[in-house]
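Values quoted throughout were computed directly from the atomic coordinates according to the rules given, and no laboratory measurement underlies them. None of the values given here were measured: they were computed from a predicted structure. Cβ atoms are built from the backbone, for glycine too; each structure is taken alone.
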Structure P
Amino acid sequence: MTVPASVPPNTSTRPVVLEARNMTRRFGGLVAVNNVSFDVREGEIFGLIGPNGAGKTTLFNLMTGLTPPSSGTLTYGGQTVTGLAPHRVAEKGMSRTFQNIRLFRGLSALENVKIAQHIRTGAGLWQGVLGMAKAEEVGVERRAWELLDLVGLSDRAGELAGNFSYGDQRRLEIARALATQPKVLLLDEPAAGMNTSEKGNLTAFIREVRDRFDLTVLLIEHHVPLVMGLCDRVAVLNFGELIAMGDPANVQRDPKVIEAYLGGE
């Protein structure tokens with residue numbers, strides 16, 4: 001997955017593609033996400049950080065339809081997508097990976113990526129599993145091979161996903177997310193399970209994917225150097241609330257971030 005680094009584009013003047021307004025989620029008496037608002041611009045790499053339990057993954061779940069918000073709205077491309085089912089959100093052009101990897105462990109890497117393309121074909125999910133029209137199948141398989149090559153797994157296309165290492169499963173999940181042809185890619189802890197060298201390669205890889213597919217990228221990540229070296233802007237959650245947002249240099253110096261996320265160091 002080693003790719004050459006690219007020069008990051010200036011995204012500060014680009015149009016807003018995603019708007020979260022007063023997003024809130026309550027679970028009984030627990031407020032997991034509290035009145036969070038932010039904008040993401042087209043082509044931006046936007047990082048979401050915070051301590052464990054800060055509400056980051058819950059916010060991703062609200063944005064991608066896995067969990068309905070208690071209140072607030074999400075607008076994508078000028079259309080309200082609040083409360084849409086996950087497959088409808090994906091059809092709109094937003095795709096994600098998960099903190100807890102979700103692959104078809106009993107199917108091959110190639111089959112996993114082929115199935116992920118079903119929302120962009122005339123075939124349904126089970127037609128994607130069992131087979132589809134021949135002409136369509138050829139195109140689906142070709143794209144699956146291209147995506148596996150992009151993430152460095154084409155030489156293992158026939159292996160069962162369940163036999164892959166944790167880091168390789170992460171890469172396969174990214175290929176699956178790209179197979180849906182998104183315009184916004186949400187990555188939940190993409191560096192989890194990767195060694196130091198792989199984390200270094202991941203920064204260049206995410207930039208390359210952003211540039212090649214003209215994507216906007218949102219990511220949750222605990223590896224602070226990766227986030228600060230990769231993202232155009234960073235938002236920080238603590239106890240479900242947005243406590244800071246801005247360019248990485250300023251966020252790192254924010255006293256509230258230092259206290260809440262960096263342990264006062």
Structure Q
Amino acid sequence: MEGKLDGKWKADGWSAPTRIGVIVPHADVGPEAEFGAMAGGEVSIHGGRVHFSAMRAGGVMDEKIAHQPVETFTAPPHLDEAVESLATSPLDAIGLAFTSSAYKHGPDGEAALIERLKPVLRGIPATTTCLAAAKAFKQLGTKRLALINPPWFDDALSKEGAGYFEKAGISVAHHGPCGLPSGQPHITPAGLYDWVAKVVKENDVDTVFVAGNGQRAVGIIDAVEKDFNVAMTSANQVLFWDTLSKCREKPVVTGYGRLFG
């Protein structure tokens with residue numbers, strides 16, 4: 001990969017020392033936007049898309065997403081084809097940015113998914129949101145986790161999410177959908193901060209995980225950690241962190257949580 005620019009040249013996109021890919025549901029701009037915010041110009045972000053029937057134009061979501069499309073989202077061939085297409089690019093690592101399907105398949109299913117995709121990855125290392133989250137909780141020494149899911153997850157899906165992390169050895173003290181209106185445009189930093197504050201005050205937790213790659217969250221991480229003395233993580237934050245861990249060049253990330261050291 002090309003190194004950093006000398007003082008003569010302007011950044012042109014190619015000059016970023018690290019390039020990572022991210023696979024997202026077709027109408028979700030959240031992962032790329034949040035990756036770009038955390039990257040600070042040191043990482044270029046390149047997206048691939050897979051159709052997800054619960055998401056409509058403009059970031060509009062079903063009030064509560066149906067479980068069947070969640071369960072089949074990672075089934076071949078569409079995901080495999082999207083990964084194969086993205087992996088033809090000169091990338092350092094790829095992140096798979098979807099949370100709900102992981103809840104359905106569990107840690108073993110997520111590990112099996114990575115194994116299934118290896119033939120189309122061209123040797124590029126890859127990770128998933130929930131595998132990254134479990135790894136992050138272990139690094140942070142999480143004892144009691146608050147799992148805050150998007151408002152478009154129902155209680156049953158939220159319970160499956162708690163089961164995912166309990167199978168991964170994490171104690172989940174609270175889980176439930178966020179109490180904001182359903183739909184990506186309705187998740188704001190102020191609204192989400194207030195909901196996180198409520199959950200932290202009502203539960204004895206040391207770590208918060210705002211799940212769902214479509215749920216805007218990274219902008220409040222620093223404020224939550226400073227105001228409530230807990231570690232805050234989010235779906236795109238942990239995925240970005242773990243994807244970077246697989247790259248040769250690891251830029252310094254500041255202002256987005258204890259996870260980055």
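Here relative contact order in percent (Cα under 8 Å, 6 or more apart) was calculated and came to 21; which of the structures P, Q was it taken from?
Numbers: P: 27; Q: 21.
Matching structure: Q.
Out of P, Q, choose the structure whose coordinates give FRET efficiency 1/(1 + (r/R0)^6) of positions 42 and 106 (r between Cβ atoms, R0 = 35 Å, to 0.05) equal to 0.55 when calculated. Each step should come with its number before you reach the end.
Numbers: P: 0.35; Q: 0.55.
Going through each structure in turn, the value belongs to Q.
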